[in-house]
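K.L.:
What follows are several structures.
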Structure 1
Amino acid sequence: MVAIMGPSGSGKTSLLNVISQRTYLSKGCIVAGQVSINERTLDAGDFGKIGAFVQQDDVLVQTMTPEELLTFAARMKTNLDEKSIEARVEKILRRLGLLGCRNTMVGGLFRKGLSGGERKRTSIGYELITEPSLMILDEPTSGLDSHTSTKIIQLLRTEAYRGMTVVATIHQPSSEIFLMFDRVIFLSEGFTIYNGPPEEAAPFMK
């Protein structure tokens, strides 16, 4: 599990956009090089076949429930039959601890619904439904309290132990969250200034 850190404007989100083959780069931005996975260069459109991207802001239909959203995602993104879809949705709901709110509307500004942590877990589940090998998340703890943030990172760490590669940008994590990552990358003005284990970062920065 990899954390990408740095101040605002350091290039964290731009790096994620390049890796995930998204086009949301600043005007005039020049990108050079190549993205490879297991020594194979990714061609245009390849990322969607093996990876998933969870945006910083949860983009969920307010009047749908987690179960409905995951079912919709499975029907749109997979070729599973209805029985297999039901089984996969049930498995994801259980893995993400969403069984208790499976029938609660997402809600929003004018409609009470899921908590911030439940919304984030639903967003993660929406992407997990395809069982990707790689998951990229843009600040998954943004706007969450410290306890909920820790639970989200623990959840992602569990998914990493299942064999999925997890890459996330993190802003001002607690020491507990920081040490949960296997590797951290510090960026500054688009340049890498540290890439290594989190426990070795402090001496490097002195």
Structure 2
Amino acid sequence: MTYVTKTFNLSALEGLSEKQINVHLALYEGYVKHVNLIMEKIRALKEVDVEGNAYRIAELRRRFAFEFDGMRMHEYYFEQFEGSQTSLTTGSALGKAVAEKYGEQGLVAHIQEVARSRGIGWVVVYSDSVAKTLHTVFVNDHEVGQLAGLPIVLALDLWEHAYMVDYVPAEKKNYVDAFFANLNWGVMEKRFEAK
């Protein structure tokens, strides 16, 4: 099994330059490369001497979650910009869930509030089919702090690499505004319905 770097059909984005997107895509490609490299190294070490390489293999397995989750989270992130920007459909299943959970404040305002948390990481919106609700969570490191087993509806990358070409850290709010200006909510609606 080898993972392949996905290609995203991205038009020009409002408030996010082509250079910024290319820098960010290169980082994503690095995650894909390292997922494959770790799997290859584990295979090779096992073939040589499983017991003698047990410590190395264990450390590579620990590192695998960082690389894999970085790869997958960036796929969620970039997919959200494919196609043209659209608004959330209020009558969709996601639109109804958002209205029930976030009421007048709305999901976007709630995500913006969570995004103002100090630090780097992600804002992730999950769908919990057991409790029949949405959860918006600040995740510091993508390999730690994810809500186990919950499908991701929306992923907002708040690491500096996502915006430092276009915005300085003090302008993170402007980046978050640009993120929402480019979202194709149809992608999130499909994710929510697929849960």
Structure 3
Amino acid sequence: MPRPLTLSLDGREFDVRIVKIDREKLYGIVEIEAYDEKGNPAQLLVLAPDGKTLIDKGGTALATVDENGDSISRADLVAVDEDGQKIETVPSSFNEINVLRKASVEDYLSQLVKSVYLIDPVETEDKKYLQDHVGAGLIYNFDFSYRGGTEYDKAFTLGNKTDAFMIVGKPAELEFVKLNQAVDLDATEEQEVSAEEISFENLT
């Protein structure tokens, strides 16, 4: 059973479980099976760089190496910014209390959605308390990180009278332009063409 996520709404704290909703749960899944000429199930193999050796499943692995080619542990890796400065990591949201803040529809619609979860409060009275808020059309958000890392995603909670959902994503960086906004052209695109330079001889 997954760990509960602790939410705080108007000073009231309660635990919820989140269940990921993916395309398979919504639309089902289609599997394609391949067979050879004898009717035996086909297997996916990897062709080695020598062009003739076939490697079975589990025969390859990824390794992290330094500039000298020596293998190193992923635990020893440190995230840095463009200037080489260490980036402070953020904790998993399952290890802290997540305060829900009111959000607007514009904030929610400006997100690039990564994941959708169904929120299932552990206690029945907490479920009713949450439904009374999201069911009334209120939207909340909080900073969310599933496992921890270098940055938070943005999680929005919303729903209807029967269910509450958590939508995780990142703010979209949109650049708006006006219909009549001037565009700077390259020097090669600014050359004018005279009527004498256009030939219609080959047109029918």
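We did not get these values from a lab; they are worked out from the coordinates using the rules stated. This one's a predicted model, so the numbers in the text were calculated from it and none came from an experiment. Cβ atoms are built from the backbone, for glycine too; each structure is taken alone.
K.L.:
Thinking of 1, 2, 3, which structure, once helix-only ellipticity at 222 nm (-39500 (n - 2.57) for each DSSP H run of 4 or more, over all residues; to 500) is computed, gives back -16500? Working shown, then result.
P.N.:
Details: 1: -10500; 2: -16500; 3: -2500.
That value comes from structure 2.
K.L.:
Can you say which of 1, 2, 3 returns 43, 38, 21 when Cα extents along the principal axes in Å, for residues 54-173 alone is computed? Write out the running numbers ahead of the final one.
P.N.:
Values: 1: 43, 38, 21; 2: 53, 39, 29; 3: 60, 41, 27.
Only structure 1 yields this read-out.
K.L.:
Given a value of 87 for volume of the Cα convex hull per residue in Å³, for residues 6-45 alone, point me to the structure among 1, 2, 3 it was derived from. Spell out each step's value before the answer.
P.N.:
Details: 1: 87; 2: 51; 3: 126.
Only structure 1 yields this read-out.
K.L.:
Comparing distance in nm of label points 7 Å out along Cα→Cβ at positions 118 and 166 across 1, 2, 3, which structure shows the greatest value? Before the final figure, lay out each step's value.
P.N.:
Numbers: 1: 2.2; 2: 2.7; 3: 1.5.
Looking at the calculated values, the largest one is 2.
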